[in-house]
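In what follows, structures are represented as structure tokens.
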Structure 1
Amino acid sequence: MPNLRGFFHQAEMSTKSINYEFKKRLNSTLGGEAHSYCYQCGACVGDCPAAMYSEDFNPREILLQALLGNEEALTGKDSPIWNCTNCYTCYERCPQAVRPVEVIIALKNICYQKATAASEVNQIVESVRTTGRTVKITSLSDRRRKELDLDEIKAVPMGELENLFEP
């Protein structure tokens, strides 16, 4: 019979280091509540375009870190979550309906709340707050739209947008 004493001691030690407060926060964030159902099958990784092109990105590993409550790895300055393309392939592939992309979006929202989001995200948010757009509209945009017989770009209703940014 194999000696399982070391195995159980190791498992006991690892449960002591789980950050249950972070797991609770992730569970209460929209989209993060299903992470606890992940059983690490790896279906999310198979067709993931971000995992194909980035050695740092692996949705299965991100879900494992979420299961362990590893807040720093997931919401720290160099978190790999920003490599997610939000393509929803993992959402379609997951047999457990964990919806990994939504867990990752929830993690991104936590990063933004903690002010640890990637600097590019803060630039985009500021652009939306001030102009209502993620990109600057230039005279080239207008000219090209005319060439393609497209309507002019309408002004953004900033009053409505400001309501969305209220806490």
Structure 2
Amino acid sequence: MSIHASGESVREEIADMGTASFTTKAVFGNASSLMIATRPAGYHSEPHRHDCEQLNWLQSGELWVFVVDRAIRMGVGDFLRIPADELHWSWNRSDGPCTLVEVHTPGLQDDPLIKSFAVGLFEPSEPRAHRGSPVSEFLGAGSTFDPTVAESKAGSAP
């Protein structure tokens, strides 16, 4: 590989989060990873956190993102930052898919969701010196966290 990859060479795969899945392409370098993630209508992930900052830009559709007790409706062109270790999840309450561009710093290249297909953008002779390798941590069955507190702020479905 090299520091460049054509769009066709980065394959789109399914990222399975257990109760929800989405299609994505993922690339990474030493400090960050980037995902182009398309969530189908009705997609609803479980609350999770990771030890990395997440920057989001909604390319198409609409998406509700919940950060602890906050509900944020993202429309096309909106940006959102999720601080490291903040509990968050998303819900596509619309009738169509949405595409979210996600940057994680440090990168999520070792997260089981994308590890098997994420493409490293490195020159053949370039050393890989990742600045951390966080992974997503989902709440266990015994968690007392109630996601409906934030979700109730999303209003009625469109």
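Just so you know, all these numbers are worked out from the coordinates, no wet-lab data involved. What you see is a predicted model; the values in this text were computed from it and never measured. Cβ atoms are built from the backbone, for glycine too; each structure is taken alone.
Before moving on, here are some points about what is shown:
- In this comparison of 1, 2, the computed figure 20.7, 78 for Rg and Dmax of the Cα atoms in Å is attributed to 1.
- Among candidates 1, 2, the computation of relative contact order in percent (Cα under 8 Å, 6 or more apart) that gave 20 used structure 1.
- Read-out distance in nm of label points 7 Å out along Cα→Cβ at positions 73 and 105, computed value 3.0, structure in 1, 2: 2
- When Kirkwood radius over Cα pairs in Å, for residues 49-112 alone is computed across structures 1, 2, the figure 12.1 traces back to 2.
- Of the structures 1, 2, the one that 20.6 was derived from, the read-out being mean count of other Cβ atoms within 10 Å over residues 33-40: 2
- Which entry (1, 2) yields the derived value -500 for helix-only ellipticity at 222 nm (-39500 (n - 2.57) for each DSSP H run of 4 or more, over all residues; to 500): 2
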